[in-house]
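Pasting the structures here.
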Structure P
Amino acid sequence: MPRIASAKKNLRKTRAATVRNRAQRATLRTALKKAKSGSATPAEKKTAVQLVDRAARKGLVHKNAAARHKSQIAKKA
């Protein structure tokens with residue numbers, strides 16, 4: 001465990017970010033699975049694309065990975 005105050009704060013920040021990222025990643029994965037399924041509605045696809053775009057903008061996924069997911073969703077249309 002860190003002893004220095006700034007290191008303690010960084011640990012708190014990292015733990016909070018990890019929890020936040022894990023939740024956002026899980027939401028993204030669920031939306032992608034729904035959007036890539038054969039019976040996906042246009043609303044589900046739109047939601048998935050929006051989540052992918054936001055994840056790429058926030059740095060949760062790489063922009064090329066986001067582009068790949070969007071392409072796969074569009075291909076299923």
Structure Q
Amino acid sequence: MSPVNSQVIDATRQANNLTIRQGAPLSMANTYMAAANSIGLIMSNAALVQQGTQQIAQASVAVTCALIVAKGSQPPKS
């Protein structure tokens with residue numbers, strides 16, 4: 001077998017060490033990004049739900065007003 005150049009061994013070790021050192025920070029960064037994305041989706045969903053409930057409230061007020069107008073001002077029954 002031919003001897004391996006020491007520079008090749010050193011470069012390989014440095015690449016391996018870099019990969020090992022960057023593993024934990026990159027995994028935490030991915031975790032934070034996933035959490036931020038999830039929170040963004042939750043906030044978007046909450047806004048959509050709030051808009052839907054507002055539309056329901058407006059529709060119920062409109063129906064109530066329509067019933068009041070349809071009933072008119074009839075004198076009370078005695």
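Please treat every number below as a calculation from the coordinates, not as lab data. Owing to the predicted nature of the structure, the values given are computational and were not obtained by experimental measurement. Cβ atoms are built from the backbone, for glycine too; each structure is taken alone.
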Legend entry - Structure with the greatest value (metric distance in nm of label points 7 Å out along Cα→Cβ at positions 17 and 49, set P, Q): Q
Inset, instruction - Out of P, Q, choose the structure whose coordinates give mean count of other Cβ atoms within 10 Å over residues 25-32 equal to 10.1 when calculated. - result: Q
Inset, instruction - Name the one structure among P, Q that helix-only ellipticity at 222 nm (-39500 (n - 2.57) for each DSSP H run of 4 or more, over all residues; to 500) of -32000 was derived from. - result: Q
Inset, instruction - Match the computed value 1.18 of Rg/Rh (Cα atoms, Kirkwood Rh) to one of the structures P, Q, and report its label. - result: P
